[in-house]
Structure I
Amino acid sequence: MAKVNILCPDLIEEYGLDESEIIKELGKVNAEKDVEGMIKGLPENLMYTLVYRVKSQKIFLTNIIKAEKVIKMDNSKLFAHM
């Protein structure tokens, strides 16, 4: 598991999120290549998107975006006419 550095602890506190769950989720990221501006949703709470970057096999959480609204959709017919 790659080392996860949280650069926005105030947002975790403000949104009332579980820091250990965020670290566990970001720990699943492949940290072999350096990348900028990646996003990942929190599976237990789809209202939040984690914004992170990978550098030198370390993951840096740079921002958390809270959705204004989440709409559940039935996507089963999206590709029915292809």
Structure II
Amino acid sequence: MILGIYYSRDIVKKLYNKEFWKDILLYAVGAATIVAICFAGSILFNSTIIIILFDVTLSTIEYGLILIGLRNKFALDALENIMMRIK
């Protein structure tokens, strides 16, 4: 057990680096804003279909903007590919 702890310390140190906390922040901000959008959708509309369309559409756009705003590597690569195809 002591050997396991000793040799796993390098793995654990790499796990809790700057990127780890940036991802945790990304997920927390994304989840909080999606909850806010869904709450707003349920207040604004009575129809279940409209609520679902509103929530899904705005949540997708919002999460994409958060990914780009927090400079997620995958999102920036995807945005670059989209911009090259548009031009």
Structure III
Amino acid sequence: MKGLACFLLIFHLIIAGLWIANSQYLFSFWSVIIWGISIILGFLTYKKINEGIIIRKLILFGSSFMFFLLILTGLIHIATDSMP
């Protein structure tokens, strides 16, 4: 479980970097689905992991931040699509 937690932390950092760089790789249909799955896996890992309080807090923070970025991305997409 600790290996999955470390993988998710690195994956969330990569997603945050791609989001800041406004990469088109992140905003395709399949990328958004993978992004959502990583958020769900992060929250499930947070619930299941019992070792290391720092890892638990980092997983919770990373997954919450990814959820925030996903919602913000959806709102930005809706706002830009509604412009004439």
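Where a number appears in this text, it was derived from the coordinates with a stated rule and is not lab data. Bear in mind that the values here come from a model prediction, so they are computed numbers and not experimental data.
Given a computed value of -0.37, -0.55, -0.73 for log10 I(q)/I(0) by the Debye sum over Cα atoms at q = 0.12, 0.15, 0.18 Å⁻¹, which structure among I, II, III does it belong to? Write down the numbers at each step before the final one.
Details: I: -0.41, -0.58, -0.75; II: -0.58, -0.74, -0.87; III: -0.37, -0.55, -0.73.
Label of the originating structure: III.
For relative contact order in percent (Cα under 8 Å, 6 or more apart), which structure out of I, II, III has the highest calculated value?
Answer by largest value of relative contact order in percent (Cα under 8 Å, 6 or more apart): III.
Which one of I, II, III has helix-only ellipticity at 222 nm (-39500 (n - 2.57) for each DSSP H run of 4 or more, over all residues; to 500), as calculated from the coordinates, equal to -28500?
The structure behind it is III.
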